[in-house]
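Undergrad: Next up: some structures, all given as structure tokens.
The numbers here are math on the coordinates, done by the rules we state, and not lab data. Everything numeric in this text was worked out from a predicted model, so none of it was measured. Cβ atoms are built from the backbone, for glycine too; each structure is taken alone.
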Structure P
Amino acid sequence: MDPKKLRYTKTHEWAHLEKNICTIGISKFAADQLTDITYIELPDVGDHVFNGQEFGAIDTVKAVSSLYSPVDGEVIEVNAGLEEHPEPIATDPYGAGWIIKVRVEKPKDEKHSAVDHLLTCDEYEKQIASESH
């Protein structure tokens with residue numbers, strides 16, 4: 001996926017909405033910070049996730065980092081291959097390293113999409129530039 005066309009959370013997750021399916025992963029910036037990923041904890045298919053709430057975690061040799069959902073909805077698919085081989089999270093975060101797919105609940109305001117509240121790529125790049133100082 002083209003990182004320029006994705007939306008981002010302040011906690012470094014990315015979201016790609018196609019119709020009512022949102023694919024979620026972590027940004028390259030976050031993946032680069034999480035050196036040596038050893039394990040990923042994923043939700044189950046059928047679980048409900050909620051915007052801003054934790055849905056899983058990534059373990060590294062140094063720490064455990066929570067994953068937060070950028071949308072409300074039902075998990076319809078998880079990238080189960082990451083449980084045994086989490087490397088794509090670091091090597092291909094916008095492709096093979098995707099984490100979950102969520103069937104998004106319809107927003108209360110039909111004029112807006114479920115990801116309008118998220119940062120654009122430019123806004124996200126400004127945020128990570130400010131964090132780097």
Structure Q
Amino acid sequence: MKTQVTFRSTQFPPYDGEQEQINPGLWGKRLAEYLAGKLKTEGIPAGKPVAEDWGWLVPIPGGPVPMALCCGHQDGDDDEFLVFTEPSAPVIRKLFRKIDVSEPLGRLVAALEKVLAADPAIRDVSWSDHGT
């Protein structure tokens with residue numbers, strides 16, 4: 001399942017001081033807020049974005065396991081962004097059992113794909129499997 005996407009957009013510049021909340025050269029709070037709002041309009045519950053050292057995490061409550069969108073500017077030009085899901089695979093192992101999250105993960109990915117495709121300010125969208 002393709003659960004990682006890169007794209008370009010100039011509509012998500014860093015907030016003043018944002019890079020002090022995470023690591024220098026990384027940001028994405030505007031992107032995280034944008035995605036949280038757009039996912040809600042697509043029927044996907046999304047929590048308030050949380051700062052991490054690598055970018056921003058948008059919690060997605062209500063699934064069989066904790067889910068999230070992880071997003072932000074990474075290396076490269078100021079208009080390059082990366083978003084990936086957590087979990088990144090449709091079946092995860094937890095202790096001695098397997099949990100199939102393909103249905104809620106598929107809904108999340110489909111909603112994200114729709115949001116990105118509908119915005120003309122988002123370009124050069126490229127999907128891949130997480131880790132490839």
Structure R
Amino acid sequence: MSEGEKRGRPPLVRAWIAFLAVIAILILGDLNRRMSDARRLERDAGELATEVAALDQEQLRLETQIAQSDSDVVVERWARMQAKLARDGEVLIVPVPVGGFVEAALPTPTPFPLPPTRWEVWQQLLFGD
């Protein structure tokens with residue numbers, strides 16, 4: 001028996017096995033990454049399909065609202081209720097509370113303190129309070 005057969009496998013065969021093991025690990029890692037990317041893309045596609053369906057419903061609602069806004073009945077209702085308009089010959093009456101009209105008091109804004117000068121900033125940094 002020769003020395004190579006006594007020790008087991010020759011060094012070249014061991015190197016090839018190690019090389020093939022490294023390649024197999026790299027291939028399995030890439031396969032795992034691709035599978036996780038595919039799962040993520042499928043999940044994103046489901047979320048986007050849901051969002052598209054919601055946007056389609058919103059578009060249908062808005063198109064219906066646009067079509068209805070051309071109706072004279074809807075325009076007149078808006079003019080009377082929201083815009084507070086009246087037809088020719090009508091008088092618009094706005095009810096006033098019994099106690100008279102009370103104007104809402106606006107809160108007085110608090111003045112902002114003036115920013116410190118450069119010298120005050122340096123004095124504060126160097127000497128503290």
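Undergrad: Check the numbers for mean count of other Cβ atoms within 10 Å over residues 23-30 across P, Q, R and tell me which is largest.
TA: Largest value of mean count of other Cβ atoms within 10 Å over residues 23-30: P.
Undergrad: Ok, one more. 14.6 is what came out when mean count of other Cβ atoms within 10 Å over residues 79-86 was calculated for one structure; which of P, Q, R is it?
TA: Among P, Q, R, the structure yielding 14.6 for mean count of other Cβ atoms within 10 Å over residues 79-86 is P.
Undergrad: Given a value of -4500 for helix-only ellipticity at 222 nm (-39500 (n - 2.57) for each DSSP H run of 4 or more, over all residues; to 500), point me to the structure among P, Q, R it was derived from.
TA: So the calculation was done on P.
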